[in-house]
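See the structures that follow.
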Structure I
Amino acid sequence: MSVKENFNQAKQQYEKWGVSIEEAFEKLKNVTVSIHCWQGDDISGFEINQQELSGGIDVTGNYPGKAATPEQLRSDLEKALSLIPGTHKVNLHAIYAETDGEVVDRNELEPKHFANWVEWAKKNGLGLDFNPTLFSHPKAEDGLTLAHPDKNIRDFWIEHCIQSRKIGEYFGKELGQPALTNIWIPDGYKDIPSDRLTPRLRLKESLDQIFAVNVDESLNNDAVESKLFGIGSEAYVVGSHEFYMGYALKNNKLCLLDTGHYHPTEVVSNKISAMLIFSDKLALHVSRPVRWDSDHVVILDDELREIGLEIVRNDAIDKVMIGLDFFDASINRVAAWTIGTRNMIKSLLYALLLPNDHLKKLQEEGNFTDRLALMEEFKTYPFGAVWDYYCEQMGVPVQEKWLDEVKEYEEKILSERK
């Protein structure tokens, strides 16, 4: 049968439960996923005085075709975006500045150093998000930045974060949609600290100085991101979840939850509804931790489905800013973007096709038998037929046909790179 015929059969099954697929499609078309640029070049960036990757971050693998220039990275992103339904954003780190051969330290970065990215985004109808880069730098060699005991080092990173917020504001003004500027730092200690409080007081003071500088909130949204531990900070991280959750709530900033930044038995899906009670908006970095914050490519596993469900059934599509954060150098990088982003969108469509109001009613009535039975039965409803039709309607390849395009791109473009 054709994609349309399969879809029509599936549609009948969902509609008997009052699910409107047309409404689901309209909601999904308006979802913007922020696709991280650093999957394409293994977080190398384009700084003239490029540093070795550090800050508890590691990328493994040496698959050929890594982007080595801004033009190559943008070309690879364009290819991935052509295979992903919807209109999205691209998330940049400060190390992706273009300085025309001039050495510009991070505290001196300006909007002009990202003008090429803005022009490219305009051409492709994209938004841009931003992150200051507080790793892979001589002033972060000992694993401390905004919480460093040395005021001169703290001031350097404070200046960098202030400049980053101004760059985010520039993105929002030029592209007509607000940027999300997210602060993540690697600060922590490898072994048991003798003082947990003082570094956190310094971090709070640094953040206060960063956010004291006025930036138009209609053009730029500020977010702070926590972490449980990392390589080199196994015993203690200054910016813990509790620290940033408290700071964000008290200072009207977004709290960004990275799915790889928690204890292995903790799940971000369970935090979304709790956070939204107290915050108007929430930000996510969706990744896949296998053992720790290993940033594997996102797959359509139970947790991703639960994240999609929590966003959809709590009517939070407009409240949760969805970003991705994974980097795998052992596979084709364009394919990694495509797999991960398509799966994120799939999780939302899966959630939109459930009779969520009916399932909520069953729970309120205490009818847990019907609730469990239906939640399980819907796992084998013909979701794939609906997804295929959505992709066809959105003008992107259906099923695994996108892989043929990636292979052709690899043969013609990626294989020519040294």
Structure II
Amino acid sequence: METDLSAAHAAHVDSPTGTDADAAGRLRVSAIVVLMIAHCAGMVDLVALPVWVGTLIGAYRLDAQQAGLLATLFLAGAVVSSLFFSPRLNRLPARAMATLGFGTATLAFVGIVAIDGYAAMAVLHAVAGIASGCGLSFTHGTIGRSRRPHRLFAIAGLALGVFAIAFLGATPALIAQHGGATLFRVFAGVMGVATVACALAFPSLRTQRSAATAAEPRFERAVWFGMVGVGCMALTQSMMFSFVQRIGLDHGFGFGAVTATLIALGLVDLFPAPVAALLEGRIAGRRVVQAGPIVQAVLVLVITQSATFAPYAVATSVFAAVMIFTHTFAFGMLARIDRTGRAVAATPAMLMTGAAIGPLLGGTLVKHSGYGSLGVAAVVITVAAVFCLSRLEGRRDSQGARA
């Protein structure tokens, strides 16, 4: 399994050992595995938000708004980091920056375990977000500069699904047995594994200095609309996902049933990315990215309005899959429009701008208006998402012609 890097953007390989890529700029299996590990670590919020916020409320005795704020600080830090590093993708050594980012995030989560007090937790959440956002920007930038970004990002989505099963299957029980700090020990372990992997085999690819310092073209209008649209979907995702565990528990479905639903969610998450890869070239990406937000809003309404367990369980188990499937197509479309890799290097900013607002917005709505208000907000956000994503240019979305 190897992925060719675009010749225009992989003229130089910055690798101490030279084993990451051959002279033609072709990623080896080891480098792809590292990108998958880094993707899972950097996207941990997509998997962990319900357990994260639920633990802060249940184990640390924070209210919904306080718990949402801590998650928001992590995600806001990732946004700031991505906005800073994504324009510099082709001017900094990717291996060193990814290793430094995930290493710093490891230390921040270790610090959360060791300290006590809300203010200190808030600062360390922000630091962890900034650090992981750095590592994830270079990860997604490298994926985006590949010859088949849609396919490689789909593989990353499959890896995230496998990670989700392990995380959601084991972490809630560990937290129940050993206390809330266990969550942050798990986060530190995930970031630590990513740190070691990046240090050993991250494909530190960069352009030649003359190309990197030359004036790069501005993004097309379609890129900006696409980025905003993905951010809107991420807002709905995090706003709902942060409280899906608490909704189940507060509706009286029971800890075991809710945990089983989260495990089912992880199992379902195995499928959207490989299905998206198989459907590349067979279905118009523009249709997928317009339908995705609508399906997402319908699921939010089902989850928040369900008085019985079955509709809640079905909607929850497929909720994250909609985002993964839709974003795989959006990632491929954006990567084809902008071949410099800068647009998709800003993926953490796209996802986490919305995701950063989501937990705090959701917590505020729940605190003052109850869970039903999340459905109303999701419908409003969906209108904006569909409008923006409809502006991704169909002429660029040949689904395979330029992949």
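Values in this text are rule-based calculations from the coordinates and carry no lab data. The structure presented is a predicted model; accordingly, all values stated were derived computationally and were not measured. Cβ atoms are built from the backbone, for glycine too; each structure is taken alone.
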Mean count of other Cβ atoms within 10 Å over residues 88-95: greatest across I, II for structure I
Re relative contact order in percent (Cα under 8 Å, 6 or more apart): value 20 computed from one entry in I, II; matching entry is structure I
Re Cα extents along the principal axes in Å, for residues 136-247 alone: value 56, 36, 23 computed from one entry in I, II; matching entry is structure II
Matching 26, 57, 17, 0 (P(r) over Cα pairs in 20 Å bins from 0, in percent, computed) against labels I, II points to structure I
If helix-only ellipticity at 222 nm (-39500 (n - 2.57) for each DSSP H run of 4 or more, over all residues; to 500) is calculated for I, II, the one returning -25000 is structure II
